[in-house]
1. Consider the structures P, Q: one of them gives 20.2, 64 for Rg and Dmax of the Cα atoms in Å as calculated from the coordinates. Say which.
2. Which of P, Q yields -8500 for helix-only ellipticity at 222 nm (-39500 (n - 2.57) for each DSSP H run of 4 or more, over all residues; to 500), as computed?
Structure P
Amino acid sequence: MKILHLITRMDGGGSAVNTLLTSTEQARAGHDVTLVSGVSQESDMSDLEQSKVDAGITAFEALGGKVVVLENLKREVGLHDKRAVKDIRALGLDDFDIVHTHTSKAGALGRYAAANSSAKVVHTPHGHIFHGYFGKLKTEIFLKVEQHLAKKTDVLIALTNAERDDHLQLGVGRPEQWVVVPSGVDVEAIAEWMWEHPVSGAHKTWDVVSVGRLVPIKGMERLIQAWEIVVRQHPQAKLALVGDGEDKRSLEKLASRLNIIPNVEFVGWVDPLPELAKAKTFALMSHNEGMGRAVVEAMAAGLPCVVSDVCGLRELVDGSVGKVVDAEDAQAVAQALLTDWPRDIARNTRARADNYSVAAMMQGLDEVYQSLTTSENKT
């Protein structure tokens, strides 16, 4: 099968990790796969993040995968979008069996470019941009665009049932268009790493850890505000934020204003596994999440999870593996973070993480692709 994946940028974010992993596994299975992205300048990646992306792309190419970088494919809206559509069409979309677009911007340009091609068009939003990103007017415009583009899409893939339901409630696509395929995480590798690098409870450095970009949508400021309440009760409590981004300075200032600088460690972009191993609880207070790969990784590491009550997160977490909270209620978040978790919760979190394995994702995608190409052959 000849497959084209299109995404705006390749970085360490969940959507990009998912897309590269999917492309790599499909190339490993013998498919002819082309991965197309923009130049990723907006990502402002650290050296470690860039090296991980580069290593992943090298592994993909070693399996026969092809990589194309389009300079006009950018995150912001502009005159370059028209040129990007031409660039995408110049790839020869009729030669592909599947054109699979990822995220909002690449999804819009890619589906517009592929509208009159013979390829079957699949789109994965990786969440949506209808909450937490833009103002009311811009959000309404993007919603209209998504409603229109859904009509030009053969299959829409949601990472969770909640994400699918959110789109349907907003009039994006028809129920029969949507298929739920969770984003795959190498849960076996995480569990093996944790087994080989055990950290006893008495030697846990972090009371709570969070992993993600330090950008507005991730809601790190809500976690820090709740942490001030935790520190009042436990002056030695330590919170670790693994990641980097445009909000780092403002978050540092917030911690300073709250007088909890000694209690908040900005770890930066590092391998998250050692930090997860040193933590007692994981937290993510995002304003919006398609699924939340970081949560699955934390569960695979055996950590209970406290998450905000949004889209995919409320589907990942229930009372057996953590707590879902109103992230705007700092007191409620703090109370959840102070939970005395049952001793067997690690067994529950690891079992839950198994539902989001790479194998499960690839099986789901293979079924989608096969259904499209089989129906085409029958006609």
Structure Q
Amino acid sequence: MVNPASSDSRFNSTVDIFLNAHGVKVGALFGPQHGIRGETQDNMIEWEGFRDKPTGLPVYSLYGKTREPLPEMMEGIDCLVIDLPDVGARYYTFVWTLALCLRAGKKYGKTCVVLDRPNPINGVAMEGPVLDTRFSSFVGLYPLPIRHGMTMGEIALYLNREFKIGCDLTVVPLEGWQREMWFDETFLPWVMPSPNMPTLATAIVYPGMCLLEGTNISEGRGTTRPFEIFGKPGADPYEIVKRLTQEDLPGVRFRPLYFQPTFQKYYGELCGGAQAHVTDRNSFLPVLTGVAVISAFYQMAPESFSWKQPPYEYEEEKLPIDVLAGTDELRTQIEQGYSLQGIARTWKKKLDLFGEARKPYLLY
């Protein structure tokens, strides 16, 4: 189970490493969202199955009608090796592809091995609402906060035991990584884990700014700085920045701008908005910042603001903002004009409980 970021420090792909390993036979390749070689932009559905041109191996997409490996995909496989990067946010779908692979491993009697990778935005900070299982989806199958502060290996161990998946699981741990590290402190190369995650700076803002996908505000897809740039047609950039500056959010400043997306929301239209510039990543609160951006647009022009309607990530009925937040509470708080501090206070109890629950599974 790989994608383009499944590579070593010299850019050798995990696929090639296994193909060249003595005594190992690679039977098939499995791809998450955006494909094993990053073939698909945005949220396009991958082909259900094909052969990888460089290797000739069968490829099975797990981002489409099929998201959990089927028995015929697992035939002839003893062990499913999962080497997927994460960006530290619950709604990054690779986490849930991992979970569904563990389920399939248990179901079909296969071993799963997770090759662990760093959490690029550190393994200490946690933020945001913990998922309410009434809002389980492919951007959150099990209760995690939006910013979970765990590695993929730790999440695998946590889900496998806490939620009784029961897969025969081995995690190959990292060497030299410490929880407080950011990705650029590992001296590993950043390879885009998905097409709209071009830099570490994108990953730092993503846990909050991805919430904009649940609204009619552009989250900057179709620009050169996705998730840092945001806005919509007709919005006044200077008014937006004024409102956000008044919130005195830690570790971030906002710069007014206009932009014209080249795809996705408002393709080809002139949008007014801003760019979030993180000035202190250790004090920056990405989830609260994303909430602040949505609240500012909502308060500034409620008549032109709207929540995006379903479907979203295979959910046909639930509102996308509720699916992303993992609760409908955040949406109603914004509509009712809660202060940012009041919203954050409602996260604290469950965040503290999650922090205790995860402790037995932390490897670093």
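1. Numbers: P: 20.8, 68; Q: 20.2, 64.
That value comes from structure Q.
2. Considering all the candidates, the number was obtained from Q.
Every number in this text was worked out from the coordinates using simple rules, so none of it is lab data. Owing to the predicted nature of the structure, the values given are computational and were not obtained by experimental measurement.
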